[in-house]
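Asks: I've put the structures underneath this note.
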Structure I
């Protein structure tokens, strides 16, 4: 049996992976792919498993914006785990997008339901706190609008210095926390749990996490008020 039986020429590999020969050669030079089987100076053959590996590299590069040096590290450590990470992320995003589209509420309905001035809604959109599309607001947008409406009803308004820019303080505090959370969760789930189960775990954790963050915020707020009273009382 020939050592190259069942293997692919560069042209075949490029066609089946959907990536140009020039790009594949670049991946080889960067150490992202193992060395092929060379039968002569100008002829090399590549195993079929290179197809999925090349597709994965391309996705990490184009969809995750990962630099090649980081991709090389990921591929050398555990390419199968990297593929599971992408699948988990894609499945969660697809589910979230589908749920978000199904639950959208029109701008007209929101204006009727909540006592929030139009200019406040527009400014929140400009800041990226709200992200409606042509069909209206998703469920998280509506919860933010509801919360702001309740804040304003309780006296948190511009007359005493509260503005839409206060929402940015919370977003800026939450962004690094969320980035760390996603990294930890995906790292743990991708290595230990099947993709379907991982998606279920992450989805089911959304509401408890909101309750946890809300309760911890309340405790910290109360502790800070007590501390301030102790310092100034």
Structure II
């Protein structure tokens, strides 16, 4: 961590923790409202970050990737346990539970962008710190929303796809969930590393996420009057 200054930590950790906490709490809250109390009983319907943060996946892994100049920052929180059979309408409710996290991140991004208009009220000696936190909150929340909507189980987009696709496609896609983490590590980290050794650009997912993130950020700024 010696390569990261205290100031850099102070303007990245807070928006990251808030983004992840609200994302996971939204999953848990919507699951509870739609009939599954699994996460509720485990205390996951909470804005307490300690309920959601995974020390390795949320903090250590992104820091290591940042310090190693990885082409893509990757991390994860403790997954919210959902028993989809307990939901009132399991298939479509699974879609609502999955969408809740990314939708909350977009809402947080909108709030951060709106807060730019209030920077004139912040004391001069704190304005830069607040501005950097808001900027990073906008970026982090949009990246989380876009990345999680990739149609790869166990990402939220994968569960949305399983809920909406016909059985002939949904069933084989759902079976990939148990292999989801190795698949993500492979396409986000190992494949780009292999491409670098071969002189090829195999960092396709990062390019897709960066492009989509850029468009969403521009839309958020436009909607909030920041362009």
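Asks: In terms of mean count of other Cβ atoms within 10 Å over residues 23-30, which of structures I, II is highest?
Replies: II
Asks: Out of I, II, choose the structure whose coordinates give Cα extents along the principal axes in Å equal to 56, 48, 34 when calculated.
Replies: II
Asks: OK, next. Computing distance in nm of label points 7 Å out along Cα→Cβ at positions 31 and 87 for each of I, II, which one ends up highest?
Replies: Ranking I, II on distance in nm of label points 7 Å out along Cα→Cβ at positions 31 and 87, first place is I.
Asks: In terms of FRET efficiency 1/(1 + (r/R0)^6) of positions 95 and 207 (r between Cβ atoms, R0 = 25 Å, to 0.05), which of structures I, II is highest?
Replies: I
Asks: Match the computed value 21 of relative contact order in percent (Cα under 8 Å, 6 or more apart) to one of the structures I, II, and report its label.
Replies: II
Asks: Now, a different point. If helix-only ellipticity at 222 nm (-39500 (n - 2.57) for each DSSP H run of 4 or more, over all residues; to 500) is calculated from each of I, II, which structure is the one that comes out at -22000?
Replies: I
Asks: Once distance in nm of label points 7 Å out along Cα→Cβ at positions 79 and 143 is calculated for all of I, II, which comes out largest?
Replies: I
Asks: A value of 0.70 was derived for FRET efficiency 1/(1 + (r/R0)^6) of positions 39 and 119 (r between Cβ atoms, R0 = 41 Å, to 0.05); which structure in I, II was it taken from?
Replies: II
Asks: Here is a follow-up. Please state which of the structures I, II yields 13.0 when mean count of other Cβ atoms within 10 Å over residues 111-118 is computed from it. Present the calculation step by step, with values, prior to reporting the outcome.
Replies: Details: I: 13.0; II: 16.4.
Matching structure: I.
Asks: Could you figure out which one of I, II the value 4.0 for distance in nm of label points 7 Å out along Cα→Cβ at positions 135 and 159 was computed from?
Replies: I
Readers should treat all values here as calculations from the given coordinates under stated rules, not as data from a laboratory. Just so it is clear, the structure is predicted and the values come from calculations on it, not from any experiment. Cβ atoms are built from the backbone, for glycine too; each structure is taken alone.
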